[in-house]
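Input: structures, listed below.
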Structure P
Amino acid sequence: MRKEFTAPGLATATDPYSVGVQAGNLIFLSGQVACDRITGDIIPGNIKVQTKIIMDNIKYLLEHNGLTLDNIIKCVIHLTDYDRDFAAMNEVYLSYFHKPYPARFCGGVKALYPGCIIEIEAIVSQLSS
């Protein structure tokens, strides 16, 4: 059985998807982009700015459901300019995690939602480590 995973005050998706879906002890977060979590408006900025916004939004979502970033077991990251942005993204990303780090994929894509240069999705476990 699956159920929606969200937090109070979050902007709702206008397309047919959920911010997150819980299935058993796992939570699958849809790709997060750099947006104002209340209005849903994209917040422009360089890769460090957009990575921080996304990670803060994921942290907010998890904390409002009694979880932390330590519950993340895997991240998938898409960058529109891998060569230019990987190192700077990784620097910000690293500031949110400690060992053992979540499993991760990071790759380049041609395009994301207009104004976005990064998207991060996550798989979260409700089980404590």
Structure Q
Amino acid sequence: MASQAQRSVSDVLQDIVSNLQQIVRSEFRLAKVEVSEKASRAAQPAATLGAGAVLAFYGFGFLLLAAVYGISLVLAPWLAALLVGGALVLLAAIFLIAGRNGLKKIDPVPEKTVQTVKENVQWAKQQIK
């Protein structure tokens, strides 16, 4: 095997290019793993947000239903519809806020990938010197 001093410039450059290609492939794999981990953590807050949206939809439905049934109640029809609809909209707002706050806590930036890319850039700069 030839010593380091006897290697040609083209051999050294080929090794650097090969190493950089391997690094880039590794960074893509790492980014893919990080993004999938973050997506799985977002599932619960997204489900809460979805539940809030469904409740909001039914809340509007009950507002209309309460208007129909309210006519036959002792209370004024508009007051009965307002009470039922207002309670469901309030519950929906709680779910929507909880889901949104849960999603805000998740940082979508793949920190490990960013850090290793910085390290790889430093490594490549040292190899070129």
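Throughout, read-outs are computed from the coordinates displayed, never taken from laboratory work. It should be emphasised that the depicted structure is a prediction, and the values quoted were computed from it without experimental measurement. Cβ atoms are built from the backbone, for glycine too; each structure is taken alone.
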### Query
Among the shown structures P, Q, from which was the value -29500 of helix-only ellipticity at 222 nm (-39500 (n - 2.57) for each DSSP H run of 4 or more, over all residues; to 500) calculated?
Q
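Who wins on distance in nm of label points 7 Å out along Cα→Cβ at positions 22 and 78 among P, Q, i.e. which is largest?
On the way: P: 2.7; Q: 7.7.
Top value of distance in nm of label points 7 Å out along Cα→Cβ at positions 22 and 78 goes to structure Q.
Given structures P, Q, which gives the highest value for distance in nm of label points 7 Å out along Cα→Cβ at positions 6 and 30? All intermediate terms of the calculation are to be shown ahead of the outcome.
Details: P: 1.0; Q: 3.6.
By distance in nm of label points 7 Å out along Cα→Cβ at positions 6 and 30, the leading structure of P, Q is Q.
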### Message
Computing distance in nm of label points 7 Å out along Cα→Cβ at positions 14 and 46 for each of P, Q, which one ends up highest?
### Response
Q
### Query
With Rg and Dmax of the Cα atoms in Å derived from the coordinates and found to be 14.0, 41, which of P, Q does the value describe?
P
